[in-house]
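Each value in this text was obtained by applying a stated rule to the coordinates, not by laboratory testing. All of these numbers come straight from a predicted model, not from anything done at the bench. Cβ atoms are built from the backbone, for glycine too; each structure is taken alone.
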Structure 1
Amino acid sequence: MANYYTISWILKILRSLLKDRLQNNNNAPVVFTDTTDTLFTLPDDNVSESTIVIKKNGIILDDAEWSFDSSTNEITVTISVATTDIFTITYSFYEKYSDSELADYIEASLAIFSQYGYRKTFLLSDDETKIVTYNGINPTLKESYEIAIITSINVDPRNINIDTREFKISAEEDKSKSDLIAEAFDKFMNFTGEVSFEPELGEDE
């Protein structure tokens, strides 16, 4: 897989580890009527922007005709609005975390590799879409899985339960976040085989 080091791909693995499923409101779309307001607030958090579909009187709006602010959960349309118009909005959303929230956790988790003296120093690319290194060598598949695993422990150490062919790590009462990260890193450093991991994807993945 050529793009395994992109943030979007690591997010898929991370959401699977965190059991953060993708839901949708297709059976109960959000409807706005009797308004001239061009700003609509969505009732669900953690909306996946790429899944948003907006219809005005049954006609799908082009992407250029609206924008979405994930920090406020608001859609702004850039077309004229009359009180007789009916806007119907469908989208998918995650149960627990937004993309931006998890991306921040991923970035913070990259520093852990340096703390353990790992030979590569990971950082986000200038456009913040993928993980790179200072020496220009992209992360391997094995490293990208470990980034997701370390991040999942950082996000929710008390509910982590990783059980793959390569890694078995479970939260226990006597294990702190630091203990779990150390265990994960130790398994990562001592594992020399091929890595395979199939994420449990959400409905629209």
Structure 2
Amino acid sequence: MRLNSVNVGLPRQVLWKGREVITSIFKKPVSGRIAVRRENLDGDRQSDLTVHGGPQKAIYVYPLEHYSYWHETLPEVEFDMPQFGENFTTEGLDEESANIGDKFRIGSALVMVTQPRLPCYKLAIRFNRDDIIKKFLASGRTGFYFSVVEEGAVAADDEITLDYRDRNNVTVGDITRLFLAKKKDRELLEKASQLDALPIDWRDYFMERQN
């Protein structure tokens, strides 16, 4: 597993549907070793902390392998990586191989998988099309978030090594499918609601779904 690129961006003002919006989704790859802090990377800042950022969404990860799918699905889109606003573009690590609670060593930082990404309208701004939100969720190619267990520094081409495998074996993909499913999987709902690494709002939601 490998860190393909490290991407950062600061809030900028854009015009969307006749109104001015502040967003940080337009990120750019950076070279050199970048400091990993508890709530973000140096040179990166989230725009709306009510839905983005914070310790449990410190770093957004998106697999490089997904880009081939999107090129085929949306051939009319000119991709400018990182198209999805990710901080880390990774190789060899995706939603089906990462458990909620898994910890990975990247450079000198230790990070933990916390949750999948649920897209907001900022993704539509990035693609300049409203249908991307539905397509994104339906694809299951959501990417996921890391919290920072130990601060450190990372750079493109760093190896990603598994430091700890969560024994509950609930993947990021499992959580996304559970969230979208109309039928109740009571066993998985119960399991997900008890995952310590999963943020409390997700656990509460899955607890309520059991009723």
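If you line up 1, 2 by distance in nm of label points 7 Å out along Cα→Cβ at positions 102 and 126, the top spot, with the largest value, goes to 1. Supply the structure label, taken from 1, 2, corresponding to mean count of other Cβ atoms within 10 Å over residues 78-85 with the calculated value 11.2. Derived from 1, not from the others.
Given a computed value of -9000 for helix-only ellipticity at 222 nm (-39500 (n - 2.57) for each DSSP H run of 4 or more, over all residues; to 500), which structure among 1, 2 does it belong to?
Details: 1: -9000; 2: -6500.
Derived from 1, not from the others.
If semi-axes √(5λ) of the Cα gyration tensor in Å is computed to be 25, 22, 16, which of 1, 2 is the source? That value comes from structure 2.
Comparing distance in nm of label points 7 Å out along Cα→Cβ at positions 70 and 174 across 1, 2, which structure shows the greatest value? Once distance in nm of label points 7 Å out along Cα→Cβ at positions 70 and 174 is tallied for 1, 2, the winner is 1. Sorting 1, 2 by distance in nm of label points 7 Å out along Cα→Cβ at positions 118 and 190 from high to low puts 2 first, with the largest value. Source structure of the calculated read-out (log10 I(q)/I(0) by the Debye sum over Cα atoms at q = 0.18, 0.30, 0.35, 0.36 Å⁻¹, for residues 110-149 alone, -0.54, -0.95, -1.12, -1.15) within 1, 2: 2.
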